[in-house]
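Trainee: Please go over the structures that come below.
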Structure P
Amino acid sequence: MMMHDLGTQPLATPRLRLRRFTLDDGDAMFANWASDPEVTTFLLWPAYTDKAALNQYLAESVPTYADPSRYDWAMELAEDGTLIGGIGVGKSDDSIGMKSVGYCLGRRWWNCGYATEALAAVIPYFIEQVGVNRVEAWHHPDNPASGRVMAKCGLHHEGILRARERCNLGIVDASMWAILADDYFAAT
């Protein structure tokens, strides 16, 4: 299977719109999740302490959407456009057709199925349209809710890799999950 990067294209689910982040998203990101240390506990980036730094990140990040290998979606509620989180690719390996996906969501929207809905939308996009062979994700063992999202989306638990990742807690174990294109097509 050959990958053909298409970049961050708009995707829709019954309750979400997945779209590119814009320069205007800073206030909502800051208010809804990016400044919350509880949300960022298991993430690779620390909570933002001021809006200026977040706006600077957006100013540097938004122009990179021109790169078709960049995948970074803003999650917004379809009903009213409220920005609630993000989902995107943290790592990619073209030699094996792999995309490693991560997501975060404001606390107010935890346990509502939104992360599952978003991940369930990007998996078919990657496998059917981009030609990805392996979609993987990891979570900290102390964050089992994230593992439940992965399981609901058809990813298989592959094990725990000791001292494999770095997050705001330092170097941590990674509970690894993945779905292969063969798994996906066998289930559809």
Structure Q
Amino acid sequence: MHFYRTSALPDIIVAETDIHSDNRGRFFELYRTDRYESNGIPASFVQENVSISGKNVLRGLHYQLGHPQGKLVTVVSGEIFDVAADLRKGSPTFGVWTGITLSSETGHQLYIPEGFAHGFMVVSDEAVVHYKCTDYYSPLDERGILWSDPDLAIDWPGGTAIVSPRDAAFPALRDISGEDLPDFIR
């Protein structure tokens, strides 16, 4: 297993898992506390979620303010383009995004720490996405940024995005007040 930080956002960590294949199928280790913790990924996850979506479904960009969530994202089946955007006021990378293709074929995972918005678009016909969270979902703390924010200019892949009415109504980053953004803490 190999861990590395993305060049655009060094707080984002990619875990390249080792997949073991033979005539019976494939196996990979989904999570191991000591290995992940020693590579900068917190050992305390309190909630796990699964999302099943069809081709071109775009979910995001989501974040929580009062109960921020770090997320470890894994694709169990299919392929997605996964995005993280830095929303931390005062961060040297504020407003910068990074994206990576995650698939069940590679088993790679993406760790997105607290203070970042997260979203993904399904590239395959269907994708099953599993993510571990460092805090509980809190509807009152839920926030979002418009997936097509022209200032972020995320280079989403493929066809026409299928977006929920809620996600389509999120504001652009420039229209969000400072009280609705997380702080940069070092």
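Trainee: I have 25, 50, 23, 2 for P(r) over Cα pairs in 10 Å bins from 0, in percent, for residues 127-166 alone, calculated from one of the structures P, Q. Which structure is it?
Mentor: Of the options listed, only P reproduces it.
Trainee: Which of P, Q yields 0.85 for FRET efficiency 1/(1 + (r/R0)^6) of positions 31 and 87 (r between Cβ atoms, R0 = 25 Å, to 0.05), as computed?
Mentor: P
Trainee: Of the structures labelled P, Q, one was used to calculate relative contact order in percent (Cα under 8 Å, 6 or more apart), giving 29. Name it.
Mentor: Working through the options, I get structure Q.
Trainee: Can you spot which of P, Q the value 54 was calculated from, given it is percent of Cα pairs over 17 Å apart, for residues 23-118 alone?
Mentor: Derived from the structure labelled P.
Trainee: If we compute distance in nm of label points 7 Å out along Cα→Cβ at positions 7 and 39 for structures P, Q, which one ends up with the highest value?
Mentor: Sorting by distance in nm of label points 7 Å out along Cα→Cβ at positions 7 and 39 in descending order puts P first.
Trainee: Something else now. Of the structures labelled P, Q, one was used to calculate helix-only ellipticity at 222 nm (-39500 (n - 2.57) for each DSSP H run of 4 or more, over all residues; to 500), giving -1000. Name it.
Mentor: Structure of origin is Q.
Trainee: Work out distance in nm of label points 7 Å out along Cα→Cβ at positions 143 and 159 for each of structures P, Q, then name the structure with the largest result.
Mentor: Looking at the calculated values, the largest one is Q.
Trainee: Name the one structure among P, Q that mean count of other Cβ atoms within 10 Å over residues 55-62 of 20.6 was derived from.
Mentor: Corresponding structure: Q.
Trainee: Have a look at P, Q and say which one yields 0.15 for FRET efficiency 1/(1 + (r/R0)^6) of positions 15 and 175 (r between Cβ atoms, R0 = 25 Å, to 0.05), as calculated.
Mentor: Computed on structure Q.
Rule-based calculations on the coordinates, nothing more; no lab input. All figures in this text were calculated on a predicted structure; none of them were measured in a lab. Cβ atoms are built from the backbone, for glycine too; each structure is taken alone.
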